[in-house]
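Engineer: Take a look at these structures.
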Structure 1
């Protein structure tokens, strides 16, 4: 790939990314953190030519628990029939298990940043965090966009019918209402959908997470009501040895993909997407839509998941010819959040020049450049992500803390 950059200009100038691979569209112009045009001329600005690369919208992780990603995968019995089994095994161990004790001793902000870097390194720019909002997630320097809604519910078994019904009733019909449901293989898991129906909670804004225990008839009713499924196959297979039957829902576009946390799920969203393709025959376009346009649609995000004027300038670049479902985080050429380069290959970083403040790191053995501000936060919080090698922290940076 060859890149060229125009003469240095202030970082506030519009940026045009020009694709030269087969079938590439017109220049993509960015300004103020947004895509302002896909073709129309704009103010003069630097031009970065990504020859041979292709540009995608920033990826959307439709389900994660950001503060649980410093944990390894957990399981305390060979087989689970219901998520209640896993919770029953996990809860008493929180006071005795060295792994759980060590993780709970970590500062909460550190754990949130660990979840953020997991997602950023895999090209994720937006995460649906299925837990209560936290001030750490709203910080201006947090490196991914976070959706956290106080009305989202854990599950019927944890919250109870009245709390679930009230949460659904209080959620505007224009906003997604998200709940764990049918997370298991037994009759109790299957019955959850019927209970949600009885409570009036299966509506067009309903998003069920997991759905392993849904029957064919229940999936049909889910689709008929205009609802959708958030699919997390790695977590399902780890806990139950089986995942949701998604074929019919995928065919009509009513599925988004989530990684869940590493306590039960995959390493990152790219690994989850590769697994999804093993579970179901997906075209490259269908696989990509699960973490871009479909995810944006089902999470109520009209400003994400597409490369059109008016969308946020959250972008990922991949080598031409590499399907997203076959990519790993080492393959990513560029990740931008609101027009700010946060991760890039060395030659891309060089072409960006003064538009980017990036420092050398290694991701799974591959040389990369990571935003200096992100590196400094990882240093200060003591976040250690497997496969990410940061440069040594300078003594003067340690002093400034």
Structure 2
């Protein structure tokens, strides 16, 4: 008896499998207790079906964005090559992880492009509920003082990086509002957006908040609507009032020693400006005033420059430019506008944090790699914008 899956059913099975894996990538950080479980789930639910799809289904192999793939491959190649002159060989695994994630995203987009964006939006809705739960759990259940900087549930236990994740998911919800059922586009949508905003404010993380304001201010460029410009103006006004009325809460910590870290990282980069130290190479930046050292420059671009040199940084910026172009070219639709917003937010947020793109799946993936994954997805296949739901009389 033949128990093999019929060829006609294989795409449907892999599509559902990949959709669950994509949701795991987006929500696992909120829910899971260990990074090991998170990464094992990605292997089983996202990367494995992606490999099956690319080998078994011809449409997946025909759906690659060859321009982005070429730019991505150059970045991967240079990072891998840097191991020869000083990089960490174990980082080859991280390079493979990113490649598998890109492949799985392309596979899902090729099999059902609309489903990919629906899963992204659905996870943003659920993430808003988890943001509110984090606020309740931290300040009410645990009884923490309102002066304490919030951390989220699950693996999002780093205040700044959790704020990065909340900013990304909040922007998805903001710019994909039109894809929600009409009954959810009113006060429920506002409440969900406020959950992300409240978390970011209570994190007191200046970098992500500045990135959010910058994104909203510039959103009129790709949204081309009066509402977008008004939203940007309101964001600037709100941020200004907050800094004026609550300076101790929002501006405490000053520049958090970022200039000193950048100055020392700049000196390290000058030692080997073109090749860098190698991917994963360790270096220390000391802050005498604190009596401690840091393992990275708290600036993703400078971190890349130190580890991969000017060549690696230029390759990364070229890849990001390709993603930005794909987003800009698709700005007539909600997915394109959403990617424009995520790219803008990530570009600014990573100026003040981020340990680098070549790491295991963790918080940085939401700013370093999610825009790249969605850039591939935008090109892979066309989607239909949802028709406006009829209003009840």
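Read the figures in this text as sums done on the coordinates, not as results from a lab. Everything quoted here is computed from the prediction, not taken from an experiment. Cβ atoms are built from the backbone, for glycine too; each structure is taken alone.
Engineer: With Rg and Dmax of the Cα atoms in Å coming out at 21.2, 75, pick the structure among 1, 2 it was computed from.
Structural biologist: 2
Engineer: Going by FRET efficiency 1/(1 + (r/R0)^6) of positions 195 and 379 (r between Cβ atoms, R0 = 35 Å, to 0.05), which of structures 1, 2 comes out largest?
Structural biologist: Between 1, 2, the highest calculated value is found for 2.
Engineer: Given a value of 3.2 for distance in nm of label points 7 Å out along Cα→Cβ at positions 35 and 131, point me to the structure among 1, 2 it was derived from.
Structural biologist: 1
Engineer: In terms of distance in nm of label points 7 Å out along Cα→Cβ at positions 59 and 259, which of structures 1, 2 is highest?
Structural biologist: 2
Engineer: Starting from the value -21000: which structure in 1, 2 was helix-only ellipticity at 222 nm (-39500 (n - 2.57) for each DSSP H run of 4 or more, over all residues; to 500) calculated from?
Structural biologist: The correct label is 2.
Engineer: Given a value of 23 for relative contact order in percent (Cα under 8 Å, 6 or more apart), calculated from one of 1, 2, which structure does it belong to?
Structural biologist: 2
Engineer: Another question, then. Looking at structures 1, 2, which one was FRET efficiency 1/(1 + (r/R0)^6) of positions 75 and 171 (r between Cβ atoms, R0 = 35 Å, to 0.05) calculated from, given that it came out as 0.90?
Structural biologist: It traces back to 2.
Engineer: Identify which of structures 1, 2 gives the largest calculated value of distance in nm of label points 7 Å out along Cα→Cβ at positions 27 and 187.
Structural biologist: 1
Engineer: With volume of the Cα convex hull per residue in Å³, for residues 115-314 alone computed per structure, which member of 1, 2 shows the largest figure?
Structural biologist: Across 1, 2, volume of the Cα convex hull per residue in Å³, for residues 115-314 alone peaks for 2.
Engineer: Which structure, out of 1, 2, was distance in nm of label points 7 Å out along Cα→Cβ at positions 203 and 219 derived from, given a value of 1.7?
Structural biologist: Computing distance in nm of label points 7 Å out along Cα→Cβ at positions 203 and 219 on every structure in 1, 2 gives 1.7 only for 2.
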